[in-house]
Structure formats: structure tokens, C-alpha cells
1. Given a value of 0.05 for FRET efficiency 1/(1 + (r/R0)^6) of positions 49 and 249 (r between Cβ atoms, R0 = 30 Å, to 0.05), point me to the structure among P, Q it was derived from.
2. A value of 22.1 was derived for Kirkwood radius over Cα pairs in Å; which structure in P, Q was it taken from?
3. Looking just at Cα Rg over 2.2 N^0.38 Å, for residues 97-184 alone, which of the labels P, Q belongs to the structure with the highest value?
4. For which of P, Q does helix-only ellipticity at 222 nm (-39500 (n - 2.57) for each DSSP H run of 4 or more, over all residues; to 500), calculated from the coordinates, equal -11500?
Structure P
Amino acid sequence: MQTVSRLKLLREAVDDLRASGTIALVPTMGALHEGHLTLMREAKRHAAHVVASIFVNPTQFGPNEDLDAYPRQLAQDQAKLEAEGVALLWAPDVAAMYPDGFATSISVSGVSEGLCGASRPGHFDGVATVVCKLFNQVRPDVALFGEKDWQQLAVIRRMAADLDLTLPCVEKIIGVPTVREEDGLAMSSRNAYLSPGQRASAARLNQAMREAISRIEGGADVAATLGWLESELGAAGFAPVDYVTLADAASLRELSATPTAPARLLVAARMGKTRLIDNMHVDGRAA
């Protein structure tokens, strides 16, 4: 596996790969776990070559968020990617991604508002901007993202559609189902911040969400079910609960009644100082 950190070298390496097949891009911020590696394996099913990126993007962190504390372990990540057969790692520093004079930001309204966008102002502007840059830098045929960050995936798809991007087009932005621990907790680099006691309590997030989905799909009142779910999370030690929302899967428009089209149950809550997010599919019923 080749690792490059300068744009000129990246473009030369990508051109070499493209001469012998298609390219899949998997953007990451590093601290790779099994969820990331699942994305790499899935990417190999869609293209001849896999390019991964590792960049801890400062523009998507707020002033009181964990940019400095975010784990950085490039050597370990390189070994994991090489073991998965990744062809190329793009690992720029901040100066390479945002050189002197950089003055452009992409803002995606609608799907970026509410949910995590409400509590993290500017976050999705940073996401949309850096992903658009990655698409233009690598010029992949397909790109893969985890469904755990469902709102992020919706923002990226909206951005690609609105800007008429062909690198890749919306149809080539592939969402990969969330990889979970044995107890159902969604894999995340931030899980490492949890103490053993917090980690045990965090398993209730998955369990309670599944119970809520069963109730909603069974026709239970949506508002009452969401209220029950929030209470269950509070009892498990989550405080505060940022949001518990049932939303249309595509538009993220909040739903107050049993869905008639595919929907998502989305939750964000803090366990101690660690903010956890999760979302799950909810079947729509015939209108």
C-alpha cells in the first residue's frame, strides 16, 4: 500500500491505479475499527482498487468539541489498511487540505438542519466541504460511507446532487449498514472514551431503540413511544439526550405519525462526556 500526503503525489498515484481499473474511495478520520474495515471490504466489491483517506477535519469540529483529543494512530491504521488490501492511503495534513488563503465553504440546507445539525452548528458545512474536496482530489468511481452517520450520508448525497457531481454521482454514493458490537452498540472511535461501567450501560441504547421500533411498526402512538424511549435512555444513564426523532429516511423530515414510507429512528445522547449517535430503519406502512 502506498501512502501519500501531498496532492500532486496523490493525483499521480490515482492516475496509475486508474490505468488498471476502477477506484472506490472510503473517507475516514482514522482510529480505524471493524466498522471502517467493513467499509474497505465492501469497497473491494465495487471497484478494482480501494483508496482510503485519513484526515481529522478541523472544520467539522465546534469550539467545545474533541478535535485535540480525537485519537490519531496513523501507523496502526496503515497496518490495518494494508492487511485489507487497500491500494492507496491519502493522509494529508491540514495545510495540504486547507492551504493559505482557503476561503470556500459548502452549506447544505434542509437535511443538515435539526438533529446533529442543531447541536453542532457548522458541522455539516465542514463535512460537505471536505467530502467535496476529497471527491475532486481522488476522482473515485464510487464512494462508501457508514450508515451510522445517517444525517451525514444524507447531506453528502444532497450535496452531490445539487452540485451535479459526477465524482461520484449520487447513485455511486453507497451507504453501508452499521457494524455493531456483540451487544448491539454501534461501533465508533468514541466508544473508547467510555469507562467499563458506562460501556455496559450504553448497550441499552440499541436495545431500547429496537423496542421502540417494534412498537411504532405495530401501530403505537409515535409521540408516546419516543417519550418512552427518551425515558428509558435517561434511566440507563444517558444525560442529556440530545434528540430522539422519527424521520423520513430520505428528507429527514420529522414524522409525528406512523410512517407510510421508509423512515429512520435517530438518537443522539451522552454517556458521561461521550456523545453517542445511532439510527435504525423503520418500515413504512401502506397509506
Structure Q
Amino acid sequence: MFRTKAGASKLLIAVVIGLVAFKVVVGWLTGSISILAQAADSLLDLFAGIITFSAIRIAAKPADAEHPYGHGKVEDVTGVVQAILIFAAGGLIIYSAIGRIMEGVTIELAEAGIAVMAVSIVVSIFLSRHLMKVSRATGSVALEANARNIAADVYSASAVLAGLAIGRFTALDVMDPIIAIGVAAYILKVAIDTIRRPMSGLLDEKLPPSQHAAVEASLSRHDREVSGFHALRTRRAGSRSYIDLHLVMAGDISLEQAHEICDQVEADIRTMLKDASVIVHAEPCDKECRQCSANCSTRRAD
């Protein structure tokens, strides 16, 4: 149930709602700015989860007259929005923590804060691992951004727990806002890391080197049917890859044979890259046979 993109999004929303409620109550009882900062971060996780769920439903829609390439870039837009939200959360935490340092800090019921952070750490570890697993299986950029966001919560919650423990046993309550600032700095780093992949999709950067190499390897397996290829272009939108190229055909083959070879090349690439859209343009060779490996009548005559 939770192994699909939609199912994983529902799980994310349900879990984060529970964590937000838990942290807000305990943060209010203890007066801990670091716990409230964690609650604010989790609230942004909830907002991001809702956005992701909506984006995945839109991205799954088939291409239509207004969107002939589909709706996959909605996931990239969602990833950028999440990064902006994470960045905003980090800035808000730093602002609040500095205010608490200037005003003075008093932490009560530190044990309750330690308990809620321990629970948050365990839950976030399992949730982030599951989201990352589903994102890799489905190629979802939005789920990957959520997985990274939740993983950041693990480290920040660990720092908050350490600060509460220090305050509980040493009476150094000022450690609470100081650690909150450290947590916020890490959150800002996560925001920068999160925005990179969706931005590459929005800017139509080529596929990663490993995927690009897979396309070229697929084409090299057809060197007996074609003279070569050029004008290879790749890009990604959401979880879908787009590849287009020119295949140079031997001069003596028929249009029907050329079409059949193009179909074979497209099918081969799609077996290497999941959810790939492949467009092949066929063109005749230039009769330069010396470096050609294709099996055609011109070479046989030579």
C-alpha cells in the first residue's frame, strides 16, 4: 500500500501530523525553543508532504492537447518549493534562537523533551529510508526531496536531544538555543542540496552520466544495422526521461526496414531507462564506408 508514490505520500502526511502535534505540546510544556523549532520544521514537512501528494497526482496525468509532453515537471517545481520552505524554516529558527539567547532561557520538564526527541529520531529514520526506497523505485524527484528533508530531521532532532540532556544534567539551559542555531545551519545546507536535482529538471540539463552512458551503450549494440548516430539529446522531467537522436542508416535499406530498426533502437533504450520517451530521426549515410561497421550492399560490393 505504501510502496507507490501516492501511498508513500499518504504515509508521510499521517506520520508528520503525529510528530507535529507531539512536538508542539511538549515544546509548549518545556519552553524549549529547539523543540518548537523542530515542530516548525515538521510543520513544513507536513506542508511539503501535502504539496508532494498533489504534485504526484498531477504528474501522473497523461499528456493532453495543452501539455503534449505530459505533466512530469510538476514534481520538479514541487522539489524547488520544498527547498525554499526548508530554507525559510532554517532562517526562522536562527531568528527565534537569537531572541531566546538575548532574553534568557529556562527549560522545564527536560525529560519530556528528551523522550519526544528520541521518538522523533526513530520514526524519522524509518520514514526517510522508506521514502528514499520508493523514490528510487519510481524515480520521483518530489519523494526524494521529502526523504532528504526527513533525514535532516534525524540529525537536527539528535542535536536537540543532546542539548536537552546537557541542560538537564548541567543546568546550562543556554545550550538549547545554541544547538537550535546549529540545527538551523544544517537545515540550510539541506535546502541547498534539495534544490539541485529539481532545478536540473527545470533547466533541461542532460541525464546523469550513468544514464547517458546507458543510452550510448544501447545504440552501440546496433552498429551492424546502422552506420552511426549523432545529435543525441537527453533531458528529464519529473520521473520521466526524454531522449532524441539521429540514426544514420545504410544507403540501400528501405523505408520499412529503417522504421523497423528505429523501433528496435527505441525499445532497447526503454529497457535500459524506465519511463523513457524516445524519438529517433533516420537519415541516409554519406557513403563514407571505411570506418562504417554496418552490413550493407555497398560494403559487400567493396
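We did not get these values from a lab; they are worked out from the coordinates using the rules stated. What you are looking at is a predicted structure, and each value in this text was computed from that prediction instead of being measured. Cβ atoms are built from the backbone, for glycine too; each structure is taken alone.
1. Corresponding structure: Q.
2. Traced to structure Q.
3. Q
4. It traces back to P.
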